[in-house]
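Next up: some structures, all given as structure tokens.
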Structure P
Amino acid sequence: MTFKHLLSPLDLGFTQLKNRVIMGSMHTGLEEEKQGFEKLAQFYAERAQADVALIVTGGISPNFQGRLAFHTAQLSFSWQIKKHRIVTEAVHQAGGKICLQILHAGRYSYHPLSGAPSRIQAIISPFKPFKMFGWQVKKTIQDFVRCAELAALSGYDGVEVMGSEGYLINQFLCQKTNQRQDAWGGSFERRIQFALEIVKGIRKRVGTDFIIIFRLSMLDLVEKGSSWKEVVDLAKALKDAGVTLINTGIGWHEARIPTIATSVPRAAFTWVTQKLKQEVDIPLITSNRINMPEVAEHVLAEGQADMISMARPFLADEQWVKKAQQQRSDLINTCIACNQACLDHTFKMERASCLVNPRACYETELNFPQVSEAKNIAVVGAGPAGMAFSVYAACRGHHITVFEKSPQMGGQFNLASRIPGKEEFKETLRYFAQQFKLHQIDLRLNQAFTQEVLAQEQFDEVVVASGVIPRKLDLEGFESPHVLSYQEALMGAEIGERVAIIGAGGIGIDMAQFIFESQESLTLDLERWLAWWGIDKNYRQPGGLCTPESISSSQVREVHLLQRKTSKIGQFLGKTTGWIHRAHLKHHQVITHQGVHYLKFDEQGLHIEKNGQVEVLAVDTVIVCAGQVSNRHALKWLDEVDIPLHFIGGVELALELDAERAIRQGAELAASI
């Protein structure tokens, strides 16, 4: 595939973009770190060098009040220009262009000094904002303009005005959060003045040869959000005010509809950009869950947008555009939209990175230089940790032989990819398989690593990445063929009509999803997915919502999900995705039990004790998802071998299955060995 639409230039009049790819805004956490701008410079420069047409920074506040948290970045003073020039000069030297995103959090600010159009607290913030006085509204507009001016002086090619996702500008636009009756509220014409005055002020201050992107919330996905007519009218007014490009924003952060998680179908919202494209004559950017060149090319070829914005895919692979140019999309390290190392880190105020690419945001710290003397290294296990170590070590010039006793590489990722909504995990397996071929790694499937093998071959070091095995429960009746491990269930063992799942961590919740949707994954059917979540493509109601459709599974089952802990089911799942899983449990009417003590299993069912009372759940199948143990015991003989040993991944620490930690461990060991 030649990707002719994706790779064609876009003429903006005063400047030209080399292709149709924008690296969308991501807050990495480097913005606040010591020497963070030097790290950001390398992070952005590597993407620019690989021919991303335009980069948009993480959100930078125009004033203190608008900061996401007390410690987060703002650009308001001339003395701050110097550090921003570190970034812009690096990007320009790499042949790229870069815009600063200006973001005022409004009522989403995670501090008590937040201001908003009205004194209405967001459900995702513990702080109630104060209502901005009229003079404060005008001062905030001036702060946006000043921030854009400083961005221009810092060398940025433009700015993106953040007007979506429920942040301050979006709050002024919607009656849900704007209940003012002055010049900035009430009618639609007054509610949009805040956004328009910001754009007009910026254009007047910076002149014509400066990119202004407005990120417009085309689909709020909240009640009392913008109507479709309001979206169209605002887009037209923004063009007249001087905007260069309009970017697509989807959903407020408080919306109870997923927009970027792995269970969201690819290109799930490009239809709304296409809908607006029929109404306005200005280049439109579309976004959300576009992660491969083939998807992007289709969107552009169908006329759904003029440009593609992708954020996390450039965490996963900085060479994304370059590989598309080379027609080698098979070599792209695909974003699987897991959120585990990026957004979940951001919400914990940690540096963002990427599960499948641990070097992301660590470009100055984690590198793989060529070794002066190659070693012959045996790797035991081809799961995430073993695959990552093998590829990175081979990049350095080491000779790698991988022993995998199963017939395929991938380990726990093979199981994860079977879960409905996690089909993207197959892309990671494809990526590593291609990397093994590229680096000529000797992969020996169906072969265990034994004392005889070690005696026959000369290895300098051994890396043990043999993973984990499911924890078994030593209880009466649990030797029954109707008691399955999660591995057995996922690999095709027969599951009955009434099921008890022991363990309500990530694996147990995934298992419930597998039981109900294994034959009908919503992620692979966009129209059904939209209907399930109550999204109306006809946009008949403000916010684009409709009544969710009840979609029954092909097999009606009774499922019980049990845990020993008394805490809320799914409490310890990722912050940005846990609520999605809990919504699925509720939809499928999964019966949950907390504070359970397991007794036995027999022909009557599963005997449990809860709140001091013995109960019998009349189930015909029990699936044990009660954690896992290290597989290290299978290689106990290595303790007697006089050879350097390294243990990584689950075999080193068998807690919750943690691919992020496993892949990072593999990379860090490869960098040091």
Structure Q
Amino acid sequence: MRSIKIGLSNLDTTVGAMRSNCDKLISFARRMSAERCTVGCFSEQVISGYPSEDLVQWRGFVEQQWRGLIRFAEATRNLDTIFTLGLTAQESNKVYNCAAVVWNGKIMGVVPKEQLPTYEVFYEQRTFSPGVAGRVTDLNGVPFGDLIFRFPFGTLAVEVCEDLWTADGPTMRRAYSGAELVINASASPWRAGMVDLRRKIISEQAATSQVALVYVNKIGGQDSLVFDGGGFMNQNGEMFAEAPRWREGLFSCVIDLDYTTRKREQNSAWQTDCEKYLSTNPPVHVIECAGRVLFDMTVPNKLQTSALPRLDARAEYFEDLLSAMTWGLKGYFEKTGVFDRIGIALSGGKDSVLTLIIAWLYAGERFAGLAESERVAAIRDFIHAFSLPTRFNSDTTRGISRQICDELGVSFFEFSIEDAFAREVEATRQMLGEKQELTGITKQNIQARIRAARMWNWANSSRGLFLQTGNMSEKAVGYTTVGGDLMGAYSLIGNLPKTIVIELLRYLGEKYKWPSIQTLLATRASAELEENQEDERDLMPFAVLDDCFALFAGEKLMPLELYQAMRAKWSDEELKKLHPEYKPGMLKEWVIRFVKLFVGSIYKWVQAPQAVHLGTLDLDRERALQLPVVQSLEWLELERVEEKDEG
């Protein structure tokens, strides 16, 4: 039995913090050695933090990572554990995303990533060069290239993130060349549905390549990206162990590599394919690693994934969303180093209340180590909620604002902006002169802009992080004010559809039993910028709006196809339940309205602050929907929708 202990680290690193990141690495490495791990695994780009984006174009940024790798090797000289970790390296004037193998104070080799993603949030081909199959050279006296490593316990291969996700990646080639254990160093951002997809891909790759595959991931927030950590250990297609997600720490378990050998011997198809490959291709270059290694372990065991009871699908979905937004806030607040507290313009509506709750969840974790009385005082001083009403804000929403702040124990302040609103209305009328009229929309926007200006002024003087509170649905169609509620330093729910906002609040209400949430859920959504305003009456039912967004922006349907799909999904009776004023023909009007508003509002949402990435379809021109701001409606052929028979 070749039993070895694998250690997985989930580290929250900061981009550019080379020294601090290395301090963490060395600390975790010593813990792995103390726990007698044979192999200790760290994530992609762990020395520099990820993603470092264009910073790798600075030679000094890359050179510091190599110095960090040398420092790590020297600090682990007296440890028997083998370590794998990610960094950027430069060779022959090209920059590579790499995984290094370190053992007994020596850098045994550096392996560049071959598959560079250029989809969704990734742009790696912009800055990195791909590794080349079969190429081996020298980097600062260290073997560099397509390598595998033969240790006394067996043969190890390392790869980086996307190498696992493609059929033509290096995993199979290295398995055919003798690798039994493959370590994948990843920095894979969380998105809804991503965890199940990882399990599927890892199982398929481990089964196809007949290897023990270890996947280690980064944790933490970086700009708009959030990483959930976790990790997987899969032997020959069977998921052996999973590390808990959303938790920084060290996790380990024991596996038997003889099991992989037996599975290979029993798989005649794999044996045949291996012989065929090696008859026409040279094997991957082997680095011989002789010396003392810890591998006389106990029998294999399952990893304890979490102390929490297993969640149902609904609870798991919402808890993942909450964890992603909380970690996103934590990363943005703490890693920028420029904020002391958090501020929220609290309207008493669903969006701002949900934002407040997420900030409160983060504060609870931030001050968890304090005594109860100190923790309560710290949270109250840390989160500041401001109600800035005019005559249009109802007693109900103002009451919700006060009540939820009392229930959460955060600071609440109410300052009327009625006088400022009146002054700005008059000033704008004077600027327009006698030939132009002040529009109703302008009056609405003036209120939003006064609130934003006051929040920014508070933030400037208090070193406060001003959180933007808008949702993705309203942002997508421009139901928001540039210079007003669209503004803020960071957004937690800017990529969350309104229908999910509502259901997430329902879930939180069930979990925490706050009375204010039940009152809130009973209210109809309203910007409260004029008398008797209702958001769904101004726009369309949120369920319809979110479907339009998913089909048009996500599935890339043309407007006529969009209308046909919506017509097939929604009956008139169902639409009547959503919108009491619904009449036949309104669905067509809504589809056309959505498309026009969406295209005409791109110039708005590109000005919004960074928002936590929560799915593959986010409103982010940098990392998701790269749409031109300036474009004609002609290509949409909206006339075909207008001409379409309602039946």
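Summary of computed values
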{"quantity": "Computed 4.5 for distance in nm of label points 7 Å out along Cα→Cβ at positions 122 and 586 - originating structure among P, Q", "calculated": "Q"}
{"quantity": "Label whose coordinates, when distance in nm of label points 7 Å out along Cα→Cβ at positions 234 and 338 is calculated, return 3.5 (choices P, Q)", "calculated": "P"}
{"quantity": "Top of P, Q by distance in nm of label points 7 Å out along Cα→Cβ at positions 18 and 314, largest first", "calculated": "Q"}
{"quantity": "For 16.0 (mean count of other Cβ atoms within 10 Å over residues 434-441, calculated) the corresponding structure among P, Q", "calculated": "P"}
{"quantity": "Source structure (of P, Q) for FRET efficiency 1/(1 + (r/R0)^6) of positions 10 and 490 (r between Cβ atoms, R0 = 41 Å, to 0.05), computed value 0.35", "calculated": "P"}
{"quantity": "At a computed -8500 (helix-only ellipticity at 222 nm (-39500 (n - 2.57) for each DSSP H run of 4 or more, over all residues; to 500)), which of P, Q", "calculated": "P"}
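Read-outs: derived from the displayed coordinates by stated rules, not from any lab. Keep in mind the model is a prediction, meaning the values are calculated, not measured. Cβ atoms are built from the backbone, for glycine too; each structure is taken alone.
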